[in-house]
Structure I
Amino acid sequence: MTKTQFIQALSELGIQLNEQQILQFEQYMKLLQEWNEKMNLTAITEEEEVWEKHFYDSILPFASLNPRSMCDVGSGAGFPGIPVKIAFPECHMTLLEPLQKRCRFLNEVKETLGLKDVQIVNARAEDYVKEAREKFEVVSARAVARLSILLELCVPLLKPDGIMVALKGKNGEEELKNAQKAVHELGIHLIREEKTIIEDDSTRINFYFKKMRPTPKKYPRAYGQIKKKPLEDAAWEK
């Protein structure tokens, strides 16, 4: 996907980029390429791949949501949070990232691009929830952990009636089957799933969960406990 194709694809989603936003995407790509030479941020650095697999792929799941307050859990190099912030400048964005060196990169992106209302938090989700429980309208995560674990980490940050967006790959359907216990325990409901195939035939599955009730205070558990005994059982039924 070229830059022109990217701009056109967003336009078809109802997102019209101005010159400043296009410049911000170009600056972001340049920083990704520069910093990737000294630290491992992404395996994808070719321009056309970045436009599609990082920028377009990050924005697509949120085009219908137009998020106003969002937390991107395990933000890494800033996906999907920073592309969403550029596309929706009014969104109050929190980037949650446990690795300090990646937070340094995210701060550099924030300053260089002149992004406002962006908070970069160097913490794990299970710790950050102590100060931000049920704070956000939208919570997202991309390639962080399998779905049952991801939901326990993310849903406590979400306001009741808020939307959790899990960006998954080809194993998404299997992960969803194994996450039914987590869905029930955490009080969420799958309202939609969207499957897309990008140019190299990679499958993307985006799951949208609506939070139906407050999360029980016992969640999230300590990460060691979550990993050792995840909220999943392939044979579980409520």
Structure II
Amino acid sequence: MEIWKETQLRKLATESNIETAYKIALNLFNNMGYEYCAFSITSHSTTQRFDSVNLNNYPHDWNTQYEKNHYSSIDPIVAHCHHSILPIVWNRKTFAKAPALWSALQEQGLQHGWSQPAHDANGPAISMLSLARSHCQVSSFELYEHLGYAVFISHTLHALAMHKLSSQHPPCISVTHLSPREIEVLKWSADGKTASDIATILSLSERTVNFHVSSSIKKLGVNNKISAVVKATKSHMI
């Protein structure tokens, strides 16, 4: 491996910002003969809310046209990347069912390119790294010569994008709510009082006291009264 490539990859591997990492990747691929580099991450789930990341140096007109015409819904590259982890080369055959999109790519100087998918093992996220240029077809030899770089970079950018998205939308922390009576029963339980004692103190039936204890155990996700008291104490409920 040439020293400059190794230097760029090492720099990329230690970068924590997705935008900066993308710029490193763009510079690397520019030096490898590609005019354009694009990275995007979306979700293949139709039910789960998921923000997207889209970084590219495509012509502004192309980005506008792509969004305006909703090309993503007919883009065979997008469809491929949603269902495969293998690279795909852009050519007339690939776009056989979307000739208008293929013609539009040609007009924008995006005649030759290929894309490498990356999938999230534990979720609906899928990403796509695309390299393109206006001259010279992508040969099989070139594809596999550069495949290792593309796979490494696509997974690196994928991980950084996922980190960014998760930091923007941290997981919801469920809050357990106990009723005033349940808290009162647990407070007396923490003092060592039995169900019979608590029933007398609170002028309740022993059956009602046990009901509140069982309800607290269920709400707190524990297995017994002692565990419920401990968890309620740690959560500053009592």
Structure III
Amino acid sequence: MAGTSAPPVALVTGANRGIGHEVARQLARRGHTVLVGARSAEAAEAAASTLRAAGLDTHPLLLDVTDPAGVVRAAAVVEERFGRLDALINNAAITYDTWQRAATADLEVVAEAGDTNLYGPWRTVQAFLPLLRRSAHPRIVNVSSEAASLTNMGGGTPAYTVSKVGLNALTRMLAAELRADRILVNAVCPGWVATDMGGPGGRPPAAGAAGIVWAATLPDTGPTGGFFRDARPLPW
């Protein structure tokens, strides 16, 4: 197992592009060993190679959060290579379904979104929890969206929104249950970011990633069970 003087180890799911890739970059620049999770080995290797070319300590990790057996295998790989995990960033997400409305939504699309956006982080936390418990400063960050805030919720994007509402609820439950383990668990909205999912017009990925990195590197006295954007609380 890695010694306590070893760099912190962070895993970012869906890190082969977009916000996840930028989160991996920023964490590595802060001295983390970063595992670049992606659904295909080729995508993970390509993304990690890009960051390694900039002198960053990154490693590819085959991780499809919708594949229960694959998630367990990924956890076994991390255990064998690093012996612990210090930060888990549940970033992988799909289906920003602007074309749908709740009253007429295709529930198969909703279920597919839930499998990645809610059950994916859930099964990933369960698989990696033993490794997080070995960390001196464990952190879980669930990448959410202000669209999941019930306070001002309207209609539209039902698959994405409902799955992120569930992720927020999971965040609260995990934060309460894992408080005794000193694991800080928070949800973070990166804002509207110009990515493949967000589309053009949003802010740069670096700006959206910064709040996620903030939550992943909180001090032990930091918050848990919160919902944030740019390190400021959002209404649930």
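Bear in mind these aren't lab numbers, they're just calculated from the coordinates by the rules spelled out. Everything numeric here is computed off the predicted structure, so don't read it as measured data. Cβ atoms are built from the backbone, for glycine too; each structure is taken alone.
So if we calculate distance in nm of label points 7 Å out along Cα→Cβ at positions 38 and 190 for every structure here (I, II, III), which label has the highest result?
II
Match the computed value -16500 of helix-only ellipticity at 222 nm (-39500 (n - 2.57) for each DSSP H run of 4 or more, over all residues; to 500) to one of the structures I, II, III, and report its label.
That value comes from structure II.
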